[in-house]
Structure 1
Amino acid sequence: MPKGSPELTASRRQEIVNACEKLYQTMSFKEITIKDIGAVTSFTRTSIYNYFQTKEEIFLALMQREYECWASEMYEIAENNTAMSSEGFASAVAHSLENHEQLLKLLAMNHYDMEENSRPERLTDFKIAYGDSLDAVRACVKKFFPETDCESFIFVFFPFLFGVYPYSVATQKQLDAMRDAGLDFKMHSIYEIVYSCVMQLLGGAR
């Protein structure tokens, strides 16, 4: 760990994650290298290894931050509403994830490789953020829909999130391939997909 204040360490880590996020907007996970990330930061490429040992750790930290932001929004939904209809809650969740397209994109990647190529302490930090997002959704379901089996909701909803991005975003190459394959497939928005899933899981509860 580099010498310096905790604030400086945290600031450097965030700068690296921000650089990764910027590159990820126009490049794929496979294309991005530590050298690329270093070129977008204010310090040398080799300095990155003082904070992250692998590219996967940087992406895991980016996903951790996305989970933390989303969990905060879900807690706000629970705290700022005394009651919600199934339609209102489904819409709120769909809008929140619509605003976190990057989280859904990250989830569509090879999660296993990211976790396997990260140190245990980095993976633990990530799992804490992931667990908090589970608790945030639980808080909403238990408060607004006490008659719903909360754990069944969680068991279906969170694995479902891994497939939202591929069904809502496609490259022209993918669209051309589906056309050439004769697939009768219609892309739907993140909002439409998430809203439909939440409504089905709530079973029309009010």
Structure 2
Amino acid sequence: MTVDSANVPIRRVCVFCGSNRGNDARYAADAAELGQALVRRGWELIYGGGQVGLMEVLADAVLAQGGTVTGVIPEMLATKELLHTGATRMHVVASMHARKALMAELADAFVALPGGFGTFEETLEMITWGQLGIHRKPLGLLDTLGFYQPLVRFIEQAVSAGFIRPEQRELLVMADSPDMLLDRLTRQQLPSVRKWIQPAES
């Protein structure tokens, strides 16, 4: 089902991020700053429900400022060590697929912090869903220490090679500070979505 949320005000932001903290303190600092920025705007955090890595830093920052945190975690990860016991709400779901679907349903926008394979996979799937018109929700990358510059170059390579249409670059925005990124999400102009099997006009 196609969900058109392009004109829906942002109230809940789904954040994808690492279950590790990385090897530079700036990653955790920016995660905490993003959490604080969400609360200043009155926006709720939707995230993967963990109490580890940047996930913990982010959720704790929101909670410390009196904000609302909704976690979504699959049963296989919902151990006492991984599940954030302080979250405002916690959904325990059957699978990783169910987790992504519920987070996408709950959120009005998406943000990716630095992370590993899981963060990459979640982020790219939401970009793909936007490309296919499954959702019309803004998505942004927080480019701490230039973390996402290689991905941007890879996308440009795919555009040059004819695998991504140039206008589909507008499916995501990027900034190196949390407040700037959230500002860009509110102003993001999503491209018109065409079915992937429809050839480009000549």
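Only the coordinates and a few stated rules stand behind these numbers; no lab work does. A quick note: this is a predicted structure, and the numbers were derived from the prediction, not measured. Cβ atoms are built from the backbone, for glycine too; each structure is taken alone.
In table form, for the structure just shown:
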item	result
Which of 1, 2 yields 16.4, 57 [Rg and Dmax of the Cα atoms in Å, calculated]	2
Of the structures 1, 2, the one that 4.4 was derived from, the read-out being distance in nm of label points 7 Å out along Cα→Cβ at positions 45 and 93	1
Origin of the value -12000, where helix-only ellipticity at 222 nm (-39500 (n - 2.57) for each DSSP H run of 4 or more, over all residues; to 500) was derived from one of 1, 2	2
Structure from which 3.3 was derived, distance in nm of label points 7 Å out along Cα→Cβ at positions 21 and 157, options 1, 2	2
Structure with the greatest value (metric FRET efficiency 1/(1 + (r/R0)^6) of positions 125 and 181 (r between Cβ atoms, R0 = 25 Å, to 0.05), set 1, 2)	2
Which entry (1, 2) yields the derived value 3.3 for distance in nm of label points 7 Å out along Cα→Cβ at positions 77 and 165	2
Per mean count of other Cβ atoms within 10 Å over residues 29-36, the highest-valued of structures 1, 2	2
Label whose coordinates, when distance in nm of label points 7 Å out along Cα→Cβ at positions 69 and 85 is calculated, return 1.3 (choices 1, 2)	2
